[in-house]
Structure 1
Amino acid sequence: MGERVSTAITGIRTVAVPVTDQDRAVEFYVGTLGLEKLLDAPIEQLGGRWIEVAPPGSTTSIALVPAPSNAPTGAETGIRLTTADAASLHKELVERGVDVDDLLLWEGVPPMFAFRDPDGNGLVIVE
């Protein structure tokens, strides 16, 4: 192992999710999931915009970035979002037509379920 860096990493700011249509992604993450849009700036190098969304009050955001041709969408993001009531949110997202899996109720584990955004990117809700 090498030497540690002298300046400490202090947190996780943003996790990028590749999307094919940024406006559709904003409608889903903000309009359907209820996240807040924190930033929306044109970035010529990306061929689109740098858009960040997050749950209200969160210090970590999701960047909805244009999907490059060599990195297709439909990935398992590893992102786990939290809620106070997984069963109620599950029911609401099903009613809104979101692609959700069954609510998992495992003994000793918080209720949770997986879902996919319009590009097929997988995320999980955990109570």
Structure 2
Amino acid sequence: MQMAFELKMLAAAVVIGLVHLLWASAAAQPQRGLKWNVGSRETPVVLTGMAGRLERAFANFRETFAFFVAAVLVAYLGGRLGALTAAGTALYVGARAVYVLLYAFGVPVVRSLVWVASMAGLGLVLLALVI
């Protein structure tokens, strides 16, 4: 049985989330140090530069990812998959992949436009649930 394209996009979004996590952690390591990593972490370390941007990009990903998961699963379980959900999931995943790169390298404005594109993708999935 072939897996639905939208579920493949959901799996791709999970991979993007893992890339966010690992890249942000690796970038933060030199600033936080081993003592912080193995300690209680009660004293926050404010990250700067790329490490700080990656931390914020990952937080932004986590803010939208749960909504994406819920929308895709409702569309799948509700039998609402089609052109809108395929386009929406592809747009969300593609934009989120580009977003992390733009944020990591400090590209303003375009980064925000790419975020809007990812939300438009989520909106397409939601639209498929109501029409």
Structure 3
Amino acid sequence: MNWMLEGLASSVPHTRDVVVLSSDGLCMAQYGTDEDTADRLAAACAGLQSLSAAVAAEFPHGDGQMKLVVIEVNGGFFYLMAAGAGAYLAVLADDDVDAGLMGQGMRDLVARIGQHLTSPPRADRQVP
């Protein structure tokens, strides 16, 4: 799946890291970063998506689901988008990124390959 993430990074200038993660914070795929950084980012994203779902639940006419979170920090932007059942797409980008282009690129990627980004729930393991 990493080559699909590379397509997003190459089509949006100033993209640094792209990670696909499960809702419980496991890195499923990455581009532009090492494994340790991707794992830390995925774990942080799990908490962020949980917080955003709590905020979304406060909207009476919504469905309580997070769609997109954007955080601007000194040095760049962080994007987190729902990408399928139990899966999320996270991107770190530099200050100079075109926010509209990034949002569109992420939406296009999710629309094209969303079913491949799904993370089915883990079954409880029975210990004999």
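Taking 23, 19, 14 as the value of semi-axes √(5λ) of the Cα gyration tensor in Å derived from one of the structures shown (1, 2, 3), identify that structure.
3
Given that helix-only ellipticity at 222 nm (-39500 (n - 2.57) for each DSSP H run of 4 or more, over all residues; to 500), derived from a single structure, equals -29000, which label among 1, 2, 3 identifies that structure? It traces back to 2.
Read-outs: derived from the displayed coordinates by stated rules, not from any lab. What you see is a predicted model; the values in this text were computed from it and never measured.
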